[in-house]
Structure 1
Amino acid sequence: MNLELTADQIALREATRDFLTRQPDFDIRESTAKPQRRWRISTWEALGDLGVQGLCMPTQFGGSGLGPVEAVMIAEELGRALAPEPVVECAMVPAEALCRAAGEEQCERLLPSIASGDVLAVIARPDGPYSVPTINAWRESDEFFVSGTAPLVRNAQSVNLLVVPAVLDDKVSFLLVDPIQPGVQRTAYLSHDQSQGATICFDRAIAELMPAGSDEVLRTVVAFHQTALCSEAVGVMDTALKTTVEYLQQRRQFGSLLADFQALSHRAAEMYVSVELARSITRYASVVIGLDSIDADEHLASRSAVQVCRAIRQIAETCIHMHGGIGVTEEHPIGRLAARLIAIEQQLGGIDYHLDVLADSVKPDRSPAISDVELAL
């Protein structure tokens, strides 16, 4: 399988990287004027003009018609710039759910607004790997209602559309909920990386059923989200490594540059290897997700998460160690990069969960098929 980017993909990556590099500096800790939106409104609108939010949407709905590979690639660039704009959570992931579960009229009504950045949506489920929805839905006459709680939903405090996975008639379904109604209450929280989210409580909230929602759709959407998060982490780790190498080449100790110490150079080389391994398996997972194989999606998302979570701990801890005391301060970029990496690790569910997923997928009663061996690589 060829994992090299095409010329068009490289051009898209470079254009996005150049755009994000030219954006004004933004310290999320100082964004108190509008506490519900801790990102740059002008950048969000410009990303919509560039077509980033609608990257994976069909062209008839205002999107670019591209796939998971391009979406994951853009997520890496967002991580590289430590961009706070919630492109993944509030555009790409809910759009993926709508494309798979919504009806034609719902897509025509909602996707163009999400692609332009005018509508912010989010999947109303807790951060982390796949789990059966805890929200219940039912029908009364011609209306649908939902009740339950979705804890710790990232960026949920600022969206104007909720895509709610719920159990309806003992099956997983998807419903659309307007958050501005008496039956929806959002309690905001602040993460340790200074990003925001909310716990959403539904109490007989009026909802609109998405006709094609299913457990398979939820599993695919979660796998796509996890792979995008892994790619964002790769971008953050790449910046952290670059920042640390530059520090080693400038800082002097005992009359020599830190980069001249062999032990530190070797640790930097080990970090580089870990970042490249994480990038490779994440890109491979994005290619497989485009093939719409449910089992492969889940297993590869977990494999990516295992490699990325290992690299996250290594990069965050080693970079702080190499910087010394300044590395644990909020004022230095390496501290903010490390905080974002640990937050992503928590969003992914942690390495132990994904190791359990992979262990459970092993079938001792049969010989592995060729496809199983390929997925294990």
Structure 2
Amino acid sequence: MKLIPEISLIRTIACLSILLIHTSAPFMVSEYHWVNAIPNQLARFGGPIFVMIGAFLLSNKYLRKPLEVGKFYRSRVLKIFIPYAVFTMAYTFFYDYLYQMMVPLDQYPARIFHHLLYGTAAGHLYFISAIFQFYLIFPLFFWVMKKVEKHPWIFSIGLTGVLFMLFASYYYHWIDAPWLNFVAYRYHANALFWMPYFVFGFYAAYYWESIKNWVKAHPWLVNLLGFAAFAAMWGEHLLSNLEPLGSARPLMYFYTFPIFIFFIFWVQLIQRYLPLLADGMHAFSRTSFGIYLIHFFSIDFYNHFLAPIFVTNYMAFNFAIFFVMVTLISFVSVFVLQRVPGGRWIVGTPPIKMKRQAV
């Protein structure tokens, strides 16, 4: 698949934002401060944009070539499900051993199946469970989207509005009804909750050239929308009495697309004026799925072996070094695994050589 520079760079930003969230989270609990609160709350776009990019890349591919369902499912199993299953089992045994929760071996098949279904083996794997659910229905999704491809605003606004009301009723406790509890159960691991981002990703792929041209023609408006979205995210955090708010919340539907086009503008500048930085970000982008899978291990490795070396009395320094070290450990681990025999079964993506392209 041809490299789309902006998407590759935005995927790097999304991956780094998720690392920011998970490395700042411990400080949000132990010592709330704007130094950790701002990145923790404003980086919450990372997960939704990852979802958008996944739908974008698949839609972009199959808008240009026929969708062969058998090959599609085989690709998703090899590239996504097997690495997800490997890490689900690894996290299950690791945390059971670490926290002395080992159970008889004959109970592990059911335990691991439950973790695979809901992504509960580690705190971040729910996201992969939801994405794989989407892959299961992607051929139907793609068929429907091609039927409504000429009506992006009507369809996307209508669907987003309906799903916002549905999940907001559950999230904000507007309605207490058995049917709603059933539909929204574990909503963060439910592909239905993430469906607006999949739709945004399809339309972004379908109208990609038009979107890029619009961004170039309206830089002030793009930046205004982006900063307004970040301001609204921070305002929501303040109105919640400084409670940490997650990425899987209904109001993120309305923040994500303005932030996405905001980053299109800025990564175009990076590609044009900072090509060496862009090359590094492209290389990082190719490891992003593996980094997402492995970074909880990196966090535990740092906490057990490196934290005693680097921890100081300065919270800001502790947070910064934590983020940098987890990022480096994760990147190096995936970079090496991609190049060992059988590594693609662990981190999902074989290494390819990136070529610099002009925007």
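Using the calculated result 2.4 for distance in nm of label points 7 Å out along Cα→Cβ at positions 194 and 226, pick out the matching structure from 1, 2. So the calculation was done on 2.
The greatest value of FRET efficiency 1/(1 + (r/R0)^6) of positions 234 and 306 (r between Cβ atoms, R0 = 35 Å, to 0.05) among structures 1, 2 is that of 1.
Can you tell which of 1, 2 yields -23000 when helix-only ellipticity at 222 nm (-39500 (n - 2.57) for each DSSP H run of 4 or more, over all residues; to 500) is derived from it?
Considering all the candidates, the number was obtained from 2.
Across the set 1, 2, Rg/Rh (Cα atoms, Kirkwood Rh), for residues 138-217 alone reaches its highest value in structure 2.
With relative contact order in percent (Cα under 8 Å, 6 or more apart) derived from the coordinates and found to be 16, which of 1, 2 does the value describe? It must be structure 1, since only it matches. Looking at volume of the Cα convex hull per residue in Å³ for structures 1, 2, the greatest value goes to 2.
Comparing distance in nm of label points 7 Å out along Cα→Cβ at positions 74 and 210 across 1, 2, which is largest? Comparing 1, 2, the top value of distance in nm of label points 7 Å out along Cα→Cβ at positions 74 and 210 belongs to 2.
When you work out FRET efficiency 1/(1 + (r/R0)^6) of positions 290 and 346 (r between Cβ atoms, R0 = 25 Å, to 0.05) for each of the structures 1, 2, which one comes out largest? Working shown, then result.
Numbers: 1: 0.40; 2: 1.00.
Top value of FRET efficiency 1/(1 + (r/R0)^6) of positions 290 and 346 (r between Cβ atoms, R0 = 25 Å, to 0.05) goes to structure 2.
Once FRET efficiency 1/(1 + (r/R0)^6) of positions 42 and 154 (r between Cβ atoms, R0 = 35 Å, to 0.05) is computed for every structure in 1, 2, the highest value turns out to be that of 1.
Values in this text are rule-based calculations from the coordinates and carry no lab data. The shown structure was predicted, so the numbers you read here are calculated from the model rather than taken from an experiment. Cβ atoms are built from the backbone, for glycine too; each structure is taken alone.
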